[in-house]
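Alright, structures below, take your time with them.
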Structure 1
Amino acid sequence: MAVLRILAGGAAQSLVEKARPGFEIDATFSAVGAMRDRLLAGEPADIVILSRALVDELARSGHVVASKITDVARVATTVAVRSGDPLPAIGDKAALAAALGNADEIHFPDPAQATAGIHFAKVMRELGVWEHVAGRLKLAPNGNTAMRALAASTALHPIGCTQETEIRATPGIVLVGPLPPGFNLTTVYTAAVASAARSPSEAARFLSRLAQLTG
């Protein structure tokens with residue numbers, strides 16, 4: 001059986017694990033921008049699972065097969081705290097700004113490469129808290145790493161933000177809820193067969209499995 005090489009955003013990890021039975025998979029999960037860059041740099045891959053915008057970009061540049069693209073998940077950007085910590089109010093602009101202002105650590109993924117990180121950095125600037133909390137920001141290469149750091153934090157009132165699936169997959173933290181109206185973000189994650197796939201037929205079969213799981 002051919003080994004499928006997958007480059008995927010961290011938010012897609014749980015979905016890939018559900019679809020794994022019956023396939024040989026070698027998967028790497030990190031910020032979607034970093035995964036795109038690795039593909040563009042020539043790293044071998046059969047499948048990419050990234051945000052829809054990035055997959056469309058790769059289709060235009062010929063790096064993925066335009067006819068082999070499948071939306072596989074819709075994932076909200078959400079807030080988390082450690083298990084056992086009080087759940088902060090985040091239901092509106094003022095409440096979210098207060099929760100961030102009261103936090104002594106703010107954990108989130110790379111604001112240059114990760115979908116949630118890019119968005120959350122923008123939200124903090126729009127809330128007017130970015131400069132106030134700059135010294136408390138704890139950046140990580142991707143959402144999974146950020147949430148593990150939040151779980152291990154010894155600060156009094158840490159908080160975190162990333163994709164919902166990454167929060168639910170991390171022991172030691174709990175999901176508070178999505179960002180409030182006007183600041184919320186739901187990202188469509190999309191799978192595609194790479195144009196240079198070594199096992200294109202097996203890759204297409206895996207995409208069919210993903211579609212069955214999410215259809």
Structure 2
Amino acid sequence: MTSTFADRLRAFLAGFPLPGPLPDEVLAVNPYQLQPARALLTSFAQRFYADHAPRVALLGINPGRFGGGTTGVAFTDPGALERHCGLPNELPRRAELSSQFVYQLIEALGGATAFYRHFYLGSLYPLVLLRHGRNHNYYDSAALTKALWPDLQTSLRQQVAAGLRRDVAVSLGRRNGEFFQRLNQELGLFERLIVLDHPRYLMQYQRRRVPDFVAEYARLLGELIIT
């Protein structure tokens with residue numbers, strides 16, 4: 001039987017290798033090899049990705065420890081996983097700002113089933129990065145970016161191979177978009193990139209305008225749907 005997008009995504013995430021020693025005392029963690037994230041990712045993928053349809057990628061930076069690092073699902077905190085995706089869990093209900101914005105957007109596009117039929121939420125670098133116990137970004141130092149660059153290339157190639165559309169992709173985050181553009185220039189994977197402000201930035205610094213951004217993002221993404 002031919003593998004589905006769900007099968008390929010789970011294999012990619014669970015099998016993505018940890019890097020060697022990283023600069024700046026940064027540690028990488030693969031949450032998809034740990035419970036309950038592994039089981040929740042499996043349930044999520046089987047519910048929303050168990051088909052062969054190519055999807056538009058919306059890629060963030062790298063997962064944080066309280067969103068995808070806890071649930072195994074990008075931009076999805078435990079509350080959103082249960083409330084919007086219908087997957088009950090016993091995880092602590094710690095809200096994550098990016099998840100709050102993303103699920104407002106998902107609801108504006110018709111809800112989780114409709115959204116995930118056409119879109120894939122992920123990260124340029126799929127593993128959690130921690131420095132002194134706190135979330136860290138792959139681009140927070142030039143030395144770290146250089147050390148992770150081969151893995152960033154591998155990550156992007158493997159995600160495309162799992163079943164992404166290649167006519168367009170979306171960067172969630174302006175700074176992230178700079179590196180996404182560089183990677184795409186080197187690898188030639190996507191015909192076009194759309195760079196948007198990161199959900200966390202909007203929730204922290206543009207809170208009053210969040211409904212406007214949700215509406216604008218929904219309009220932009222709606223134009224990418226192929227029926």
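Just so you know, all these numbers are worked out from the coordinates, no wet-lab data involved. These numbers were taken from a predicted model, which means no experiment stands behind them. Cβ atoms are built from the backbone, for glycine too; each structure is taken alone.
Structure notes:
- Structures 1, 2 were shown, and helix-only ellipticity at 222 nm (-39500 (n - 2.57) for each DSSP H run of 4 or more, over all residues; to 500) at -14500 was computed from 2.
- Entry that produces 52, 32, 28 once Cα extents along the principal axes in Å is calculated, selected from 1, 2: 1
- Source structure (of 1, 2) for distance in nm of label points 7 Å out along Cα→Cβ at positions 152 and 200, computed value 4.3: 1
- Read-out mean count of other Cβ atoms within 10 Å over residues 64-71, computed value 17.1, structure in 1, 2: 1
- Structure (1, 2) behind the derived value 25 of relative contact order in percent (Cα under 8 Å, 6 or more apart): 2
- Test item: Cα extents along the principal axes in Å, for residues 56-167 alone calculated as 49, 28, 24, pick one of 1, 2: 1
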